[in-house]
1. Taking distance in nm of label points 7 Å out along Cα→Cβ at positions 109 and 149 as the quantity of interest, name the structure among P, Q where it is greatest.
2. Work out which structure the value 18.2 belongs to, where mean count of other Cβ atoms within 10 Å over residues 61-68 was derived from one of P, Q.
3. When distance in nm of label points 7 Å out along Cα→Cβ at positions 5 and 389 is compared over structures P, Q, which one is greatest?
Structure P
Amino acid sequence: MSTQALRKIAGQLIMIRFPGTVLDQATADFIRANGIRGVCLFRGNMTDSAQLAKLTADLREAMGPNALIAIDQEGGAVVRSTWVPAPPAAMGLGAADDADLAYRTGAAVARAAKSLGFNWNFAPVLDLNNNPNNPVIAERSFGAEPARAVELAMAWMAGSHAEGVACCVKHFPGHGDTHVDSHRDLPTVDKALPQLDALELAPFRAAAPVAPAMMTAHIVYPAIDADNPATMSPAILDGILRKQWNYKGVIITDGMDMHAIAGRYGVGNAAVRALLAGADMVMALGTPETQNETLDAIAAALADGSLSQAAVDERLARLNALAQAYPCQQRSYKEDAADRVIMAEGWRRALTARGNPQRPAPGSKLRLVVRQDVVSDGVSEAGVPAATVAASLGKLFDVELVTFADANTFDWSSLPQDGRFTVLASTSRLRYGDNARRNWTPDLHLALWNPYQALDIQSPALMTYGFAAPALEAVNAWLSGELEATGRCPVPGFA
């Protein structure tokens, strides 16, 4: 078989990304020449519904009837299409604790995704966030208690499937108890197997009979395999998922461009090792150069027989079954008002109070203290701008805005003590260090992203689990006395 023929087989086993908001000729040619059938789109590929519908239509034409066009539309801070109805974060749904609301939210997310041309959503997250210092999961998790977290996640997934968009649960076998972001380094979860069975593995084991796809974690679990991260571990992917749990769905890796993998193993070598371990599809998100390296490495493994044709046929059958069960075709979606109502309900019911926060009197003079920049952490979208928070609170109060560049170096004692009601709004995922913890206490802390920040500041707090417009509207509804904060944070430490 020719090298190009082998690359065309390899191309069916990888998912790529590309820059820009149109399918340029070079990318279209690359897709056709190499039989690529999987693409993941990100915020940089999107401007509005018309543009995105055209892009996904062009991709379907280039990739053919078994196309898999994927998106990370989890909710909360991890959304790529930011103009459709904004879903609450998983932990917000955990705080609301209503499986029917989770189902309706998953269905609404899928209706928007389907209308834009997607047939695969990399959600819901099944990680149990049982580590307050986790830098990348936090509010993306439904909670810390396995049975309830998986019940809510499965309801969300059932809603998505009812609307024709396949889910991919992640990050197997669990990214919740790490203090390292695998985008930056290789984490380890060093727990005994009984602990992993009771916590990390439990949601994935419960989901295995119904989840059409699972995404692997770039994490080492020494109790199962001390030598390989889960993404490249035969003991985890083949041993646990396929043999112990008899999992029939698609196994896809997390992005192989992440430092936990690319920096240690090389993308081509890692891709082959992941396929040999049991993965069906490799997420080769990097650049055209690393994508070509990945294709060449898989083609070479096919040529020398280390990756057998029988193994490839099994993987292609699973991928084809997924694409056929959830065909990639746009569906009319012109009116989203009802879905916006569902999402607003979720944000309002998620709202969680800590430490008996008090409302300032109507029309009070407020001093709003908030970070001046709104950076993305590489996974989530960028946070809400300080001016947007000020404008939202300005509908109810006389707001003076004070911004800081870095909470660790800001002189908190410089804030005037003049009787203004002081509000700290946290608009990034970063936890606070000693400088902020020791040197200032606001009257009210609005934790607009990472709920664990409410543990850092010794003041009453209101937690939203995200910063989308309906989150700010829910805050205002509480501040005006229209709404009570009835959510209960579904992780330890917030009682």
Structure Q
Amino acid sequence: MRAPLPTPLVTVEVADTLRRGVPAVLVAFPGDPVRLGPGAEDVTDLGDVSGKAGATSRQGRTWVVGVGDGGPGDWRKAGASLVRALHADAEKAGGTTFDVRLPADVTAEAVAAFTLGAAVGGYRFKVTSEPPPPRVKSLRLVTGGAGLVDAVRRATTLAAATSFGRDLANTPSNVKDPSWLASAAVRAARAAPGLDVAVRDEKWLAEHGFGGVLAVGGGSSRPPRFIELTWPGTGEGQSHLVLVGKGITFDTGGISIKPAEGMHLMRTDMSGGAAVIAALVAIARQSLPVRVTGLVPAAENHVSGSAYRPGDVITQYGGTTTEVTNTDAEGRLVLADALAYAVATLRPDVLVDVATLTGAMKVSLGLRTGGLFATDDDLAARVAEAGARVGESWWRMPLLADLAEDVRSDIADLRQCPPGPGGITAALFLKEFTGGVPWAHLDIAGPARADKVYDEVVPGATGFAARTLVELAETYSRPDTIG
């Protein structure tokens, strides 16, 4: 079986000269054939060139891709669509490397967006014994513009984070258990000097009172793990950002079992944890001057005689008790342990969790926008703006005070699943474990998975949130930026 990790991506580099005999790609803007860019004068017939973002056409060995109005989203879509077209036509495309002739006035922002789209737009994960099909391997961006190398390098790092997040989430769960996920984090950290990983087993979890993780993982023969990644930063006076990602490597729903339809997608229920692992690797590779810790409570939510039950009362890390009302709401239980651990032992300046947490968020926001809850307006703005810069959309949701009392239980401190709007009450439950630290909760139940191609996204796990987390960390890379 073949499913190499990490999945190879198209490489992108900057050049200032064209190569003889190498197939060319031209950039088109709608309604303005004159703006085909350098090299257009060499082409006599390009067929129907619309210039619409992502529209591709080919005449001989020359390709044209439309960039629409030229916004970052258009350039990202163009890069992704181009690579998919080249992959699909790889046997006839004329080679495995192409020179993309960009306008002389192209901006670094546009080049970064195009690079990101090109790198991840042709992503393909498949477990197979067959040899891989022909694929385009590299693009050279040819332009007279200056200062683009750094933009390409950074976009490539973000693309690698997205792709690695997809790899982890797409890996089938007969392979991917909590131990496998922990080992994958350790292997990835070896390629990021300075990034440390500690993996704790079920005995350590029991000794330290991680009742939520142990309850959720108790029904599986493959025990839970707690993954802690530490990037110490590169200077003094750094902010400390703690990222927590849900790492449920498969979710049957437990005794509150899910319907069979769609259950196969639950291999991606650790997409939040995947985003955190991928983000920490990217942060370390960029040597960002900010201290970042990533926590991934990893467990498999299974059905057996040792599975936890509705009606159980469990003791979370730190002593808070929780009444279980639905074993398919397991994500908040493992996150609660990790959040409480972060507050008690790591002293974070900022706390962010990310999880495929509630189906309610898919109903509220659809499949392309993440839900953003926050106790701090500055943090909420940073997350939303970071996402916008890297092509991930977030919408802030309310933490309604009038629902806070519903989280209280008659037989324990807290109730796991209060009635009411599910995404909001889940966030209010998590808020109880944040200790007053500025906190954001990112619910990615919708955009973490895709069933069709759009923009730079392909079917399967999307890697959503990894880029936002890296960009968010960068906003804290200067001293005294809290608040």
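1. Details: P: 1.5; Q: 2.4.
Result for distance in nm of label points 7 Å out along Cα→Cβ at positions 109 and 149 over P, Q: largest is Q.
2. Of the structures listed, the value fits P.
3. Once distance in nm of label points 7 Å out along Cα→Cβ at positions 5 and 389 is worked out for each structure, P has the highest.
None of the figures in this text is laboratory data; all of them are computed from the coordinates on show. Being a predicted model, the structure only gives us computed values, none of them experimental. Cβ atoms are built from the backbone, for glycine too; each structure is taken alone.
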